[in-house]
Structure I
Amino acid sequence: MLQHLALVPHGIRGYAEKFKLSLMDAYDLSSVRFLELVNWVFKDHKIDNFTFCGLSYGAITTRSKEEVIPIFEVESNTYENLLADKTINEEKIRVNFVGNFSKLPKYYLRAMKKLQDQTKDFDKKFLYIFIGYDITPKKKMKNFDEWKVKKIDLLINTGKNVPLEIDEFTDKYFINKFFPEVNKEDINEAINHYYSTL
């Protein structure tokens, strides 16, 4: 039974370059895709735990402010949208953030806290959003221990790197598309492939 799905959404910058879009527009499209993913994972496939990776600590600290700030703005707005999301409230999904939050702007932290506070009493399903994460210095990552006990069954990757600590029993599936191009059929295929290997 697939109980914990994780997705690493690589390729957003590549998508912007491919279609000659601004990075802000590419992340806006990624935000839409993320909200759709929440519905597909929790409602359509009845999965109890979903981990989604945002910017790593390395990306936050090494990329230019001109690139990172628009991403923060899009992501914080996405958290506001999740507050009123039908799937979050109907499926009783608790949202937790995992990572090192020391480099995040105050408005971003407020959006995180508001979303966590509103869903803190939900205990049916769990959405883990990685932001500012760095697997090496685990002691600096908030909520990491709680997340780690929930073994990942399937890791979907839209890029080559895997910035998550996973064990040898985690199934991996690669979608050869930029993240904003991923659709429902791609996710269905990944999940069907997982079940076909059991």
Structure II
Amino acid sequence: MKMRIVTTLCRAAIPVMLAVSMLDTAALAGELAGATLPDTLKSGEMTLKLNGLGLRKKSMFKVYVGGLYLESPSKDAGAILTTDQAKAIRMHFLRDLKKTQLVESFQEGFEANAKDKSEQKAAFDKMLSLVPDVKEGDTLTFTYLPGKGTTLQVGNKELSVSVGKGFGDAVFSIWLGPKPPSEDLKKGMLGM
């Protein structure tokens, strides 16, 4: 009798343990539109946490999933931009794009949102000159670290570093400013 009870309990425990382990795995990453982004990004000594994911669509096409990473979660775009804290935006591309398409989109966002355009324009143009064509599945990551500046990464390769908080604010305002590429993208990245 005791053996039957133990066997029954073991059989009942296995599905529960599997369900719990699947929940734990799901918590390790964010997923949207078939793209999976890690729940943390390591940059130097900092570990940034995924704040939210948003989908960038143009017309009817899914372009990329954007993930916003912060030291501590926030839904306040203004505070994220003004606070001198580490932050990153990772773009996971859902389609192939030419450099010209990316540069045009970044320039539009910069012109619509950056506060100190004239002061940041030369550094921004230099960074844009390094943006490559991207393929489906590629990632671009913009990371701001206080005291270091803003880094552009393609995959795991660092392409440039631009010094100064003002430059970081201008870059991050592309997605978090008053005129983002789309409100849904911004809201998703803010975890709303």
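With Kirkwood radius over Cα pairs in Å computed per structure, which member of I, II shows the largest figure?
With respect to Kirkwood radius over Cα pairs in Å, the highest-scoring structure among I, II is II.
Here relative contact order in percent (Cα under 8 Å, 6 or more apart) was calculated and came to 31; which of the structures I, II was it taken from?
Derived from I, not from the others.
Read-outs throughout are calculated quantities, based only on the coordinates presented, and are distinct from any laboratory measurement. On a predicted model such as this, the values are computed, not experimentally measured, just so you know.
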